[in-house]
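Colleague: Pasting the structures here.
Here, each number is a calculation from the coordinates, and none is a lab measurement. Fair warning: this is a prediction, and the values are worked out from it, not measured in the lab. Cβ atoms are built from the backbone, for glycine too; each structure is taken alone.
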Structure I
Amino acid sequence: MNTEKKWLDVITPNQKLINFNFKETWKYRDLLLLFVKRDVITVYKQTVLGPLWYLIQPLFTSVIFTLIFNNVAGIETGTIPPFLFNLAGITTWNYFRECLTATSDTFKKNENIFGKVYFPRIIMPLSVIISNLLKFGIQLLVFLVFYIYYFFIGNIVQPSTAILFFPLLVLCMGMLGLGLGMIISSMVTKYRDLTFLVSFGVQLLMYMSAVMYPISLIKEKLVEYAWAVEYNPMAHIIEAARYMLLGEGEISVFGLLYTAIVTLVILMMGIVIFNKTEKTFIDTI
């Protein structure tokens, strides 16, 4: 008589460098959706304005950028209203920023959960990417409202036909934020100072990502420093997003190809480092 038990699941140490187990992640999809719901609802649960903060932040930032960079510094935006130009860049940048900053604290923020129950750890950063996608959708609707407003008051605004590829651009941003976030999160388990460096570094990165100016302006005014922007994949993403949404500027095919390659490399590195760290992080955090 065979009394050997057949286990439904067997948890073993992960020996693979790159292990993105889609089957196991799909099995825990209900948990993924639960974390997404938690991220969306609980962030502003005890605030007065609640989800309105999703709208206030990009609007106020766009107003300030318009006053400082366009009215004071005199940065030209062509036929596009400066406020709409800035709102397109900020809305795009906000999705990447939120993905990066939230995933960069994955291990430290969820150490209590990770230490008590097993589930694919990758679910945590994935939930951040998806929940921020919902916030990004809300901010895009706000952008659309102002887009329609400027259209009806006589401004020449027209999206490019390349807007059909906008979802691919958003996917690229999410993967880039996910990859960088997992790398930083793995390092934070040993070096807590990185938590403060990320907040500071993201602010600096924004000014190097063509959020409030076109890349062509940097090439014209600061030739010796233009390389710092041109080698920044987010700069090409934001420039392409503005072209798709507003029909202003240009898309660099080489820039987007470079961005796609860098994104894939960083994502693979993030998965490798994340997989390695999840085995021992509970002993070092």
Structure II
Amino acid sequence: MKKSAWLALVAGSMFSAFAWAQAPEVTLARIDCGTGAKPTNFAERHNDTFAFADINRPFTFSCYLIRHGDDYMVWDTGFAPGTNPNAPKVGLAERLAEVNVRPDQVKYVGISHYHQDHTGQLGPLTNATLLIGKGDWDGINANPPMPSANVAGFKDYMGPNARKVEPLALDKDVFGDGTVLVIRTPGHTPGHMSALVRLRSGKNYLLSGDAVHYHENYESNGVPSINFDRSQTLASIDRLKKIAANLNATLVIQHDMRDIGKLPAWPAVAK
């Protein structure tokens, strides 16, 4: 290795270690953002090879609150109350109030992808910068928009008085210290993202978005039938598996009710 490259590597490692040491406390909490009104069949929607045809399971719809020192980030926003039978009874703003957080205090809202069940409650987060995969943002703004994109959910981030948006073509280290990363996992949608949250205790959590919907998808590389690019989905599942192994991270499959217990029950937090 050339001396200049070696020095750059050492400097990068030293900066990363310094940033981690200086990082404030980070906490992670799950918010209930809806429950499936009836079980769904795997073969209908959640595996494109017709595997697991006899399995029926309900969906859960999850949102997450990340605290980074005095800053807050919301990951995914679920359905808005009253919009459909799967929607939560209590809205995101009301849940935040239960832990003395005002919606206008949220600095970032990260969206795994543009589907309605992940984007229904962006409205109350008036000061939050939207972090969204560039492929999804382009799909929302296309003419016509991508058919499955919840364009109406993003109305506050479009037009002359639009809130701030960061369309991400690459991974993003949200707070600049390695504790919260939005990572590219395209396939389910063109710009699908997942989130990695690293806590001071050494616990690491991977929030899947819809890269996978159930344990069975993840364990067998099953591709959801509602899907933009099959090969990208398989590559993204592989990436999640390698990150989980290398960081000893807990994968939280956001729609799988069996993973609700991987985080403390609201309003308790993992830290």
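Colleague: Out of I, II, which one gives 10.1, 28 for Rg and Dmax of the Cα atoms in Å, for residues 108-155 alone as computed from the coordinates? Present the calculation step by step, with values, prior to reporting the outcome.
Modeller: Values: I: 19.0, 59; II: 10.1, 28.
The correct label is II.
Colleague: Could you tell me which structure in I, II was used to calculate semi-axes √(5λ) of the Cα gyration tensor in Å as 38, 20, 18?
Modeller: The value was obtained from structure I.
Colleague: Out of I, II, which structure matches 3.5 when distance in nm of label points 7 Å out along Cα→Cβ at positions 52 and 196 is calculated? Please list the in-between numbers first.
Modeller: Working: I: 3.5; II: 2.5.
Comparing all candidates, it corresponds to I.
Colleague: Please compute relative contact order in percent (Cα under 8 Å, 6 or more apart) for structures I, II and give me the label with the greatest value.
Modeller: Numbers: I: 27; II: 19.
Looking at the calculated values, the largest one is I.
Colleague: Have a look at I, II and say which one yields -20500 for helix-only ellipticity at 222 nm (-39500 (n - 2.57) for each DSSP H run of 4 or more, over all residues; to 500), as calculated. Show your work: numbers first, answer last.
Modeller: Values: I: -20500; II: -7000.
Only one of I, II returns -20500 for helix-only ellipticity at 222 nm (-39500 (n - 2.57) for each DSSP H run of 4 or more, over all residues; to 500), namely I.
Colleague: Sticking with this one: I, II: which one has FRET efficiency 1/(1 + (r/R0)^6) of positions 68 and 84 (r between Cβ atoms, R0 = 25 Å, to 0.05), as calculated, at 0.95?
Modeller: So the calculation was done on I.
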